[in-house]
Each structure stands twice: as structure tokens, then as C-alpha cells.
1. Hey, relative contact order in percent (Cα under 8 Å, 6 or more apart) derived from one of 1, 2 reads 8; which structure?
2. State the single structure among 1, 2 that was used to calculate helix-only ellipticity at 222 nm (-39500 (n - 2.57) for each DSSP H run of 4 or more, over all residues; to 500), giving -5500.
3. On volume of the Cα convex hull per residue in Å³, for residues 317-428 alone, which of the structures labelled 1, 2 is highest?
4. Given that Rg and Dmax of the Cα atoms in Å, derived from a single structure, equals 22.9, 72, which label among 1, 2 identifies that structure?
5. Given a computed value of 4.7 for mean projected area of the Cα convex hull in nm², for residues 357-420 alone, which structure among 1, 2 does it belong to?
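FYI, it's all coordinate maths here, none of it is from the lab. As the structure is a computational prediction, the values presented were derived from the model and not from experiment.
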Structure 1
Amino acid sequence: MPFDFFRRTEPKGGVAPDDLAGRAADAGADPSPEGVLLEEAEADGYVGYALQLDAQMRVQGYRFTWREAVPGADASAQCKALVGCIAKHLNPQRGWRLGRLTVFLDVTVDALFLAELQALPPDNIVLCMGMEDLADADTRSMLLFLREQGFGFMLRDAKAMPREAELLEIVTHLDVGAGDPQLIADIRQHETADARPIQLIATRMNGWEGFEVCAAHRVDVFVDGQQPRPPVKEGGGDLQPESLLIVRLMQMLKRNENVRSIEAALKRDAALTYRLLRHINSPAIGVGVEVTSLRHAVAMLGYQPLFRWLSLLLATSNRESSHFMMKRAIMRGRFVELMGQGMLPASDSDNLFVVGMFSLIDQLLGIPMEEVLSKVQLTEAVQQAILARKGVYAPFLSLVEACETDSGQAPRLAEALFVSAGQVNAAHLSAMVWSQEASALEAP
């Protein structure tokens with residue numbers, strides 16, 4: 001029996017997506033985004049996000065936004081929709097699903113009283129508000145209550161450090177715009193040694209030069225999908241040694257070479273062998289038994305899922321690539337895969353994942369896309385989607401890219417695939433969770 005890679009739960013035999021949601025509801029289950037993507041949205045809109053990066057470009061959190069499919073809803077309605085979506089998919093009954101990452105939410109005063117918001121894990125949540133709302137005497141008691149529970153608060157569009165003592169007890173983060181060095185210096189000048197430190201975050205970035213300025217001043221930065229890709233050290237047309245070995249293994253799998261040959265190739269790199277065994281035994285895979293040998297690992301995975309895993313490993317093999325771009329590629333691969341579930345045969349699942357991952361592979365490896373694809377033997381359909389956004393896999397990749405970049409095309413592309421905003425949001429947030437669970441793959 002083939003191994004069920006990454007705990008896939010989609011049904012066999014082409015069961016309709018709506019049937020899946022109905023069965024889960026009838027059973028009284030807590031539907032997981034991995035298994036039941038296809039639920040109707042409470043509000044018609046799409047979740048967007050920006051990544052919180054530290055000075056080393058490591059992901060520390062997310063800032064979520066709500067994008068109306070049809071503009072017109074007021075700020076309170078949008079905020080309620082966003083909080084409801086985050087609570088549903090990231091904080092279900094079985095608990096918080098993003099680990100230690102921080103989540104930033106732009107909220108209105110009305111949202112502070114939502115049960116869904118107050119049920120979120122306080123230590124992981126920062127509520128973003130303007131000075132007018134934070135300084136409002138009528139709201140102060142609720143702000144202090146939430147702060148005592150552990151919620152953080154970010155003052156949006158900060159012009160200076162707050163002076164009021166009680167307000168300083170509430171504010172934990174300051175939005176310093178594009179990270180103007182003079183503004184940062186003025187704020188830091190008014191910090192006192194005995195006061196609780198306030199974290200500064202640049203919510204807008206003037207190119208990657210601006211990121212370097214912020215990093216030099218110990219200021220984190222929000223980076224969304226509209227930002228140009230960061231510069232990467234060019235590989236000079238050559239893959240690094242670990243990347244070359246991974247490519248060789250992928251070629252062996254495509255040629256259906258025997259397990260002994262694959263095992264022999266893996267043994268040439270102890271670090272790669274360790275990463276494979278650690279991956280097989282990780283909670284993200286959920287094998288249920290400890291795997292201690294390479295042959296057992298290859299037998300447990302099977303060839304096609306092993307190819308999928310190696311594609312992920314190839315994307316994370318360049319030490320010069322930024323950590324957050326690796327995370328984005330992992331998330332994109334899973335997002336594309338989830339969007340294709342229920343519409344394409346289960347056998348296409350690994351190809352969908354590879355399409356999402358490899359759409360950023362040139363950025364990760366520092367060599368042209370055509371050169372990467374000349375070394376890795378991908379199917380014609382996968383190459384068409386990656387190079388030309390054409391073919392059976394292309395619509396799913398295009399939809400995912402639209403969600404990342406806030407291009408305004410997501411509603412049209414989703415409608416063409418006959419999927420709702422709720423289905424897209426479920427897949428998007430599930431991919432985010434999965435990338436967090438699979439984070440062990442990102443480090444050697």
C-alpha cells in the first residue's frame with residue numbers, strides 16, 4: 001500500500017468537495033483545513049498577510065489583512081470577518097496552530113469585545129490601533145483588561161513615543177512607517193532604563209536598502225507580496241554540492257532506479273541522510289513508527305513522494321537564500337497543492353506541490369529558472385505552469401500568486417475554478433500552518 005505522504009486526507013474516487021464539508025458537519029467533527037478545505041465563508045473576502053522579519057530575515061510573525069471581494073463593507077465588518085476567519089482556521093478547538101509566531105491584527109474598538117478575539121492566545125496576538133482609539137477614555141478599561149491578559153498593542157503611524165504613563169503600559173509595539181532613522185532615534189531617546197522596552201516595527205519598506213537601514217537599527221519589518229524579491233547571491237550558474245546531490249537523486253527517481261542505488265547515493269552525504277530521517281520521524285509526517293535506516297525510509301515514502309520531499313530540500317539547500325523566501329516557497333507549494341485537491345486526481349498532488357515550490361526556485365538557488373529545469377527532469381505540464389503559466393496546473397498557481405500580491409485578481413481566478421473565498425482562505429491558512437509544522441526542513 002502506498003504511503004500516505006504528509007497526512008493527506010482527501011477522499012479517493014472523486015468525492016465532491018461539498019460532500020466533504022457536509023460529512024464533517026454531520027459527524028460533529030472539528031473540520032481541519034487539511035482535510036476539509038471547502039467550507040463556505042461567513043463573509044466574502046480574502047485573507048492577506050505580511051511577514052514580520054527580523055534583521056536576519058527570519059520570520060517572526062504575520063500581519064493579517066482582510067480584502068473584500070466586493071468593496072463596500074465598513075471597517076468594523078471587515079475586522080469582524082478577519083477575526084472570525086483567523087479564529088476558525090488558526091485557533092480551533094484543538095488549540096493555536098502557529099506555534100510561537102506573533103500575529104498582528106488591525107482592529108477597531110468594536111472588535112475588542114468579540115468573543116473570537118478574546119479566545120485567541122494573548123501572548124501570540126498584537127492588536128494594531130491608532131492613537132485616537134488607544135487614547136479614548138471610554139475604551140481604556142477594555143484596553144487595560146486585554147493588556148493584563150497578555151495581548152500586545154501596536155500604535156499605528158507613530159509620530160513619537162507616547163508620554164502618558166498609562167498608555168505606555170498598554171503599548172508594546174510602535175509602527176515607525178518606513179523606518180526613518182531620525183524618528184527611530186527620537187523614540188529611542190525617550191526610552192528610560194527602567195521602562196519596559198517597546199518593539200519598533202517598520203510597516204512600510206523603501207526597497208531592500210530600506211530593510212538594511214531598519215536592520216542596522218534593530219527594527220523589524222513587515223514585508224508583503226507586493227515587495228520586489230530580495231537580492232540573492234548569484235550562484236555563477238553552478239549549484240552548490242548539496243544541491244547537486246539532491247538533483248542527482250531526483251534524476252535517479254525519475255529513471256526509476258532501484259532502492260539500493262538511491263540508498264548508496266544518499267549515504268554519500270551524512271547531513272542529507274540525517275535530514276531525511278529526521279523528516280520521516282517528524283510530527284508533520286506522522287508515520288507512527290520510528291524509521292532508522294535509509295532503505296526503510298525510501299520504502300516508507302515511495303518514489304513520487306520522495307521526489308516531492310527532495311524538491312523541497314532543493315529549495316532550501318542554498319545557504320545564501322533568505323530564510324523568509326524559503327518559507328514562502330514551502331507555503332506556496334502547499335497552497336497550490338491544497339487548491340488542486342478535489343478538482344484534479346490525487347496522483348497530481350505531488351506535481352501541484354512541485355509547481356508551487358519550483359515557481360520560486362530560481363530566486364532560492366540564485367541561477368536562472370531554465371537552467372534549474374534543465375537539470376531536474378520535471379513533467380511537461382509542470383514546466384508549462386512554471387515557465388509560461390499555462391496548462392492544467394497554471395490556474396492554481398495564478399490564484400495563489402494573486403492572493404500573495406493583492407493584485408485584485410483573486411475573486412476572478414477563484415470564480416474560474418468554481419471555488420469560494422472561504423475555500424481559498426482555508427487552503428491559504430492551512431498552508432501557512434503546514435509550513436510552520438515542516439519548519440525543521442528549512443534548516444540543515
Structure 2
Amino acid sequence: MKAACVILAAGQGKRMRSQRVKVLHPVCGRPMIDYPVSLALARRYAPVVVVVGRQAAEVQAHLGERFGRRVRFALQDPPRGTGHAVLCATEALAGVRGKLVILSGDVPLLTGAELGALERAGRRAAVAFLTCRLDDPRGYGRVVRDRRGAVERIVEQADASPAERRLDEINTGIYLVDAAFALRALRRVRRANAQGEYYLTDLVRAARRAGLAVAGVELGGGAAAAVLGVNDRAELSRAGRDLNRRLLAALMARGVSVVDPDTTWVEAGVRVGQDSVLLPGCTLSGDTRVGRGCRLGPGAVLHDARLADGVEVRAYSVLEGCRIGRRAQVGPFARLRPGSVLEAEVRVGNFVEVKKSRLGRGTKASHLSYLGDATIGREVNVGAGTITCNYDGERKLPTEIGDGAFIGSDTQLVAPVRVGTGAYVGAGTTVTIDVPDEALAISRVRQRNIPGYALRRPGR
């Protein structure tokens with residue numbers, strides 16, 4: 001349907017108890033305002049106008065960076081209710097004819113299915129809106145219908161009579177209206193109500209008085225979660241859980257095995273290839289891309305990580321801002337920090353930390369090592385306890401290890417330093433000068449045994 005869209009995002013969000021405006025609180029890794037804006041753009045509503053208020057500059061900056069010029073803005077300051085918020089968008093809606101969709105900025109679970117139902121009803125009505133029934137409708141406006149089931153009006157909780165408060169059908173705040181009628185009627189709305197605000201809900205009464213059709217589109221019980229806004233931290237948590245379930249279901253539908261959805265978390269935008277397995281406790285966030293046939297976890301944490309096909313990330317490993325080649329193995333208990341690149345078939349084992357380093361194809365660092373600011377060639381063996389000493393107190397300095405080198409256990413490589421191709425470094429060595437190709441470097445003191453030393457110690 002061709003329609004304009006106004007998204008209300010100027011609310012105070014007091015129940016969030018936060019210094020951050022409500023619509024910028026993240027749900028599965030993205031500010032909740034992103035979801036209705038993305039949905040409106042996907043349905044080709046134009047223009048899409050976001051009404052901002054509290055922390056307007058921050059909201060505009062975020063949406064401008066995320067969506068560019070596809071989104072317009074209107075300022076509501078001070079806030080005087082939902083009807084007033086729509087009127088604040090009048091200038092941004094200049095020239096709009098036909099239908100206008102009105103959404104809230106705090107409905108991250110809303111989908112095209114609900115909007116499709118609204119659009120179908122809105123073709124025959126001046127005002128159409130979505131409703132649902134709740135076991136506990138407290139806090140929501142109630143839908144009042146006549147004996148034939150036609151909508152008479154919407155009454156807000158604060159203005160409802162005891163009988164009206166017992167009604168269980170609520171207004172979700174999602175509308176499709178005739179734009180010209182709505183803007184004209186809202187200019188005549190008064191704020192003679194308990195909250196002293198200009199109510200958007202008064203459009204229903206105005207349409208009835210004008211003899212125009214009104215449609216209250218009741219959604220089934222399963223759709224209620226999709227249309228209800230997020231008002232406090234508990235509802236934020238539930239929205240995240242529900243959206244996470246939806247994201248995991250989409251992954252499973254595309255051929256990913258999620259062993260335990262109750263303990264597996266993915267953010268919006270994460271991609272996982274077919275035949276990959278997510279074991280319990282995995283968390284995938286940011287711009288993470290996982291190839292085909294990978295195996296992650298249990299307890300693996302990936303953020304902004306790129307994994308090629310066939311990668312195995314073993315238990316409780318943490319990967320941030322890194323790239324992993326085909327058939328590489330990471331962990332258990334490994335940490336890959338931003339800027340790390342593991343080429344194909346690399347093995348990084350338990351309690352190994354890699355920072356801003358590149359490990360060439362087939363290289364192995366299996367135990368208890370720190371590799372920082374290093375360029376390591378192919379088929380290198382890095383022994384247990386190896387450390388690249390990359391910081392001199394002022395600067396981060398590089399270490400280079402050539403193809404086929406062997407680094408013995410408990411080695412310290414004091415940067416800047418280079419170990420040549422095919423070179424060997426003996427266990428326990430501190431390398432402070434370059435090691436030539438094919439050479440052996442040893443710096444440890446020659447062992448000396450003192451016979452009977454223990455017997456001569458004091459106290460024996």
C-alpha cells in the first residue's frame with residue numbers, strides 16, 4: 001500500500017528509569033527505534049517521519065547514520081500527547097495525500113503480518129487501528145464497542161469508568177488513517193482529559209461523528225507480543241527474549257542447528273551458514289558472520305567476528321573483531337582480540353591470547369601463550385608459554401616470525417625482533433636480537449648440578 005508513515009519517538013520513557021532515552025535502548029543489539037523504522041522502509045512507506053523529543057539530537061544522529069536521508073524528523077517540544085506529536089509532523093508531511101500509518105518507536109517485535117492486516121482494513125476506513133485482548137489490560141486504552149461490535153471510541157485508562165476498565169480489548173497505538181482527515185481533526189482536538197494531553201485516540205470519536213468508517217482490527221492472542229510497546233526494563237527483557245527466539249528460529253529454518261535455544265543468544269544482523277552448530281551458551285553479536293559447517297561452543301562469545309567455512313570454536317572462547325580462515329580451530333578458553341587474523345587450518349589452543357596479529361596457514365599455538373602485534377608465517381610451531389613482549393612502556397612494537405619456524409616453550413620475544421624462516425628458538429630463551437633464517441637461538445644459562453645441596457640447607 002502506498003502510504004506515508006509517522007513514528008512517535010518523543011516520549012519521556014520515565015518507567016525505564018534511565019539517563020538514556022527509551023527508543024535508544026538496545027533489543028538484540030540494535031536500538032529499538034531501528035525496528036519500526038526498518039519495517040516502515042521495507043514496506044515502502046514514504047515519507048517516513050520520526051517525531052523526536054527527549055535527546056532529539058542523539059536520536060537523529062543515530063537514525064541519520066543508520067538510514068541516511070530516507071528518514072525525516074519532526075520535533076515535539078514540549079510533549080503534549082500523541083495527537084500533538086502527529087501534528088508536529090505536519091510540515092514534514094507537506095504534500096502527502098492518501099493514507100498515513102502511525103507507529104510507535106517502542107515496538108521492536110512488530111512485523112509485516114500485523115501491518116498487512118491493518119492495511120487491508122484501512123482500505124475501507126478513515127481510521128483503522130490494531131487491537132488485542134489482554135488478561136491484564138492495566139495501563140492501556142480500552143476499546144469500547146457497541147452491541148453490534150462496531151467501535152464507538154477508545155478511552156484511556158486514566159479517563160475510563162470502572163465498567164470500561166473491566167474491558168480486556170486494548171488499543172495498541174498502531175493506526176492507518178486518512179491523512180487529510182487526521183490532520184484536520186487533530187487540529188480540533190482538545191485536552192479535556194485526566195492527563196491534560198491531546199489524544200490521538202480522539203480520531204476515532206471524530207471519525208464516528210463525521211459518519212466515516214472506523215475499523216478496530218483485533219489480532220489473535222499470539223500476536224499480542226508483537227504490537228505491545230516496551231515501557232520498562234522488564235518489558236525490554238521480554239522483548240529481547242522474544243526477538244532472540246525469532247532470530248534463532250530463522251537460523252534453524254535456514255539449516256543451522258541450535259542445540260539449546262533457551263541459552264543461545266544472537267543479535268539482529270548476525271549471519272550463520274548452513275550446517276553450522278551452535279552449542280548451549282553461545283552469544284553472537286555485532287557484525288558477526290559464521291560460514292558453513294562451523295561448530296561453536298559451548299559458551300563461545302563472538303562479537304564482530306568473521307569465520308570461514310568449517311571453523312571450530314571450542315568451549316568458552318572469546319572472539320572480538322577478528323577473522324578466521326577455513327578449518328581453523330580455536331580454544332577452548334582462547335581469546336582473540338580485535339585485529340587478529342588466523343589463516344586456514346591454524347590452531348589456537350587453550351589459554352592463548354592473540355591481539356592484532358596474523359597467523360599463517362597451518363600455524364599452531366596450542367597452549368598458554370600471548371601473541372600481540374605479531375606477523376607469524378606458515379606452519380610455525382609456537383610452544384607453550386611463549387610471549388611476544390610488544391610494549392616498551394611507550395609504544396607497541398612488532399614481532400615477525402618466518403615460515404616454518406619453531407618457537408620453544410617459555411620463550412620471550414622482545415619486540416621489535418624477527419625470527420627467520422625455518423629458524424629454531426630453544427625453550428626458555430629470551431630473544432632480543434634478530435634470529436637469521438635456519439639458525440638456532442639459545443639464551444638460557446647452562447645447567448649446573450650441585451651434589452648434596454639439599455642436605456646442606458639450614459634446617460636439615
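1. Value 8 for relative contact order in percent (Cα under 8 Å, 6 or more apart) corresponds to 2 out of 1, 2.
2. The read-out comes from structure 2.
3. Largest value of volume of the Cα convex hull per residue in Å³, for residues 317-428 alone: 1.
4. Clearly, the read-out refers to 1.
5. Going label by label, the one that fits is 1.
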